[in-house]
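Structures given as structure tokens follow.
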Structure I
Amino acid sequence: MNNNISRSRNRAFVIAGLGTALLIAIFLSPLASKNPDGLDRVSQDLKFDSKAHEDTPARKLPFYGIFDEYALRGVPEAIATPLAGLVGTLVTFGLAWGIGKLVVRGSTSPSTEHDGYSDSDE
């Protein structure tokens, strides 16, 4: 019984976290600054941005052309950034969830002993 309560609390926590992340990705991503950030800004300030390699390995990936400057290519600008945030959040969540499932599955042993007690001791 306790295990069911724990699972439903975990599920509610994950759903609430995913919902919050999706809301942030959709509604706050359009408010991000259009100015260069991070290394782009440093390269411009120090005047070596012209030395950037245009033929990087990432540009050869099949999905590289879909996202351009944190927005979806070929979609009206008003919805391109929120849509990119939505897709990115869902992909990140899916990868994290899948890796978590693999790690949990790999760490469970055939006997279901926890803290020295087995399930049959109840």
Structure II
Amino acid sequence: MDRISKSNVTYTITVSNTGRPGKGLTAEYITVTLPLLRGRDPEEVTTIVEATTGGGYTGIHRDPITNTNAAEFEVPKLGPQEKRTFTITLSGIGANSGIPRGTVKWERPRLGSGGTDLIAISTPLGR
């Protein structure tokens, strides 16, 4: 059994709505998903969330896109030119590996097809 290292690495994630005030749309029901590094076995815990800031942290959930455990943050709404900044402090053998496959999804406004929108995000390696 491997021991999980206690070296902490903090990542800062800023989500912004680049729409123009008075013209851009307000994004609502936003979910920021940050998949955590896993071991050879998808259930093996190699990264632990030690702390978060910025509010909206809902915990660790299974991410169906990456099939891994993921930290999730929720933002009720974000208007044009508004920003929301979160930090997440990780420990464990995967803590400094970055977060390569994160996503930001919003439920409203819906796309013309009626679906929700989703964008990919990543963080650089930790130091």
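Read-outs throughout are calculated quantities, based only on the coordinates presented, and are distinct from any laboratory measurement. Note that the structure is predicted; figures quoted are calculated from it, not measured. Cβ atoms are built from the backbone, for glycine too; each structure is taken alone.
Given a value of 25 for relative contact order in percent (Cα under 8 Å, 6 or more apart), point me to the structure among I, II it was derived from. This value belongs to structure I. So if we calculate distance in nm of label points 7 Å out along Cα→Cβ at positions 61 and 93 for every structure here (I, II), which label has the highest result? Looking at the calculated values, the largest one is II.
Name the one structure among I, II that semi-axes √(5λ) of the Cα gyration tensor in Å of 43, 19, 14 was derived from. Corresponding structure: I. Here distance in nm of label points 7 Å out along Cα→Cβ at positions 13 and 77 was derived from just one of the structures I, II, and that gives 4.3; the source is I. Each of I, II could give helix-only ellipticity at 222 nm (-39500 (n - 2.57) for each DSSP H run of 4 or more, over all residues; to 500), but the derived value 0 comes from II.
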